[in-house]
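Pasting the structures in now, so scroll down.
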Structure 1
Amino acid sequence: MEKKDIKSMTLPQLKEEVCSRGEKAFRAEQLYHWMHVKLARGFDEMTNLPAGFREKCKEEYFYASLCQVSVQESKIDGTRKFLFELWDGNVVESVWMKYRHGNSVCISSQVGCRMGCRFCASTLDGLERNLLPSEMLEQVYAITLLTGERVSNVVVMGTGEPLDNYENLVVFLRMLTDEKGLHISQRNVTVSTCGLVPEMKRLAEEKLQITLALSLHAATDEKRRRMMPVANRYSIRELMEACRYYFQSTGRRITFEYSLAGGVNDTGEDAMQLVRLAKPLNCHVNLIPVNPVKECDFVRTEAPQIRAFQNILEKNEINGTIRREMGRDIDGACGQLRRRHMSGLQDIGGNEAC
């Protein structure tokens, strides 16, 4: 892709770009409004811009726009899982979830993932490439247009490790929450990480008011290394230091994501080890029944044992909730729908629509 990515430009950058081409600065504001408020699918929709200017833009700029390959809709709770095609033929997954407090979208930050977590389908084929800020934004925009409903919460917890795409992620976060765009509250945005310590500290220094969710999944280095290769790079001690730094820098409490796998990390002893980690931190623990993935050998913990695990946390004054499972009857785990598409399996629901 040789053209400049116009939808990844912040408003100041866009003004500079437009003025450098001899246009008035207000043209940049018009463009920005069409792209990030009206969610135009292309320059042709920007009817208050001169036709000649629109034609020049089409010639000179790349305009990110996703093509819906398929959608699966849960018959249980209405959750929709979308598969979108990018400009280069790669595909990514995004999920729309309807809650009483508003609509949430879970987006991908990379095509594939190189973190290698043992229980995750996203990482099985490795990393293809990072997503551009515009491609992350477009997942939110496309779902807003397709559902006809406003998105109030965004979770960067789909395919990919967001902090492995750090620069693009931060641009995306600032544009998503920009008052000149959709203006989604930073407090309604969550970013997940498997624990890239240097990037966690960098993110703290951005002074954003987002929620950082750490995919912990085990309370000892030995068990965590069995589940997550990143644990060979950063110890739990280093992770906890980064969590403390993030809270001290932003005032935003950390969420610990803890996927419960039967016979791996779900005993009473595991719960007490987690208590000892969480006690010194102002954090929330989100317990997640692990999603079965056929290529992996992890199985989900039974419901009574999950509740027993949660009770141990609560008795020790740790705020722990069991994640409500959305879309259980569709390809629930991150990366499953994309893998089925890549494997050439059809009948995954929906029709192609651009």
Structure 2
Amino acid sequence: MKEIISFVDIEEPWEAEYLKGSLDGSSDVRDYPETADLLLDKINETTILSTFINSKISREVIDSMPRLKFITTRSTGFDHIDVEYARSKGIAVSNVPTYGENTVAEHTFALILSIARNLKKAHFRVSEGDFSIKDLIGFDLKGKTIGVVGTGHIGLRVIKMAVGFSMHVLAFDPNPNQFLAEVLGFNYVDFQTILKDSDILSLHAPYNKHTHHLINENNINMIKKGAILINTARGSLVDTNALTKALDQNILAGAGLDVLEGEDIILEEKQLLARKKKDLYNPEKLQLTLRNCFLLQRENVIFTPHTAFYSKEALKRILDTTVYNINSFIKGKPVNVVGG
């Protein structure tokens, strides 16, 4: 029986062409720019679904595709998929384990340097014709302590770059790799210590029930006064209320964010209008959106719209791995399977 492969969240035409050209021509390959929840009547015949982080693959979405056998996400994170429910229905789920450790790490340092050298404030000042350097003094990275939370592929690449900047490196991970710590010259410490001693705190942990609001109102006072927080991982690692308070109270001198808590509801107008009214008028979601808007207006907050992964080279690696995942599943040898 011919496989019906649906790619959702495909915004760039070249991605669709690349995928179609790389897959076995015997499959029926379809692509859509919309998120999966807006396509329930169009993807109901799908046997293989390829998604991205914008699509929430919930029970409802999974149940809308009775022939679905395989889900492959074009991302490392898979918290946007109800993996447990998929597994209960015999549906395998795969991800892209590595594709952009250097890409995200480079973006991490772009955010760090932007804050260290007041680039946001300087840019807006110059754009208004003001060339004074008052209040634009920055600081060197050399000799500063960076705390890296999560020492997976991306975290380790950040550590290597930090060593290149002559920084002191602390790390926290529930599964420390002492061998690499000795080779790269960094030290594992407990979470309280990394909060207390880091001049720059960079998050590279996965999102799950254990890491939800890893930075919260109970521990923001432990953060070294004047530190900088960088988050290129998942928005919900950080409680937005806690982040706002830390900035208001000058606990944090700044923040570099590629992700925001609740970023999934900051959607294009056409997506918002297509959603149910209960989603549009959910008070908690609206409050969170407003808090994020006020947060982004600060001079000491740099925000990029989830583009840390977004380089030409990384995108091609993502697509190549996605094709490999699909072809391997069709051959009966699934790879990169998550959730057990």
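Using distance in nm of label points 7 Å out along Cα→Cβ at positions 55 and 79 for the comparison, can you identify which of 1, 2 gives the largest number?
Once distance in nm of label points 7 Å out along Cα→Cβ at positions 55 and 79 is worked out for each structure, 1 has the highest.
Given a computed value of 18.4 for mean count of other Cβ atoms within 10 Å over residues 207-214, which structure among 1, 2 does it belong to?
Values: 1: 18.4; 2: 14.5.
Considering all the candidates, the number was obtained from 1.
Where a number appears in this text, it was derived from the coordinates with a stated rule and is not lab data. Predicted model, so just to flag it, every value in this text is computed and none were measured. Cβ atoms are built from the backbone, for glycine too; each structure is taken alone.
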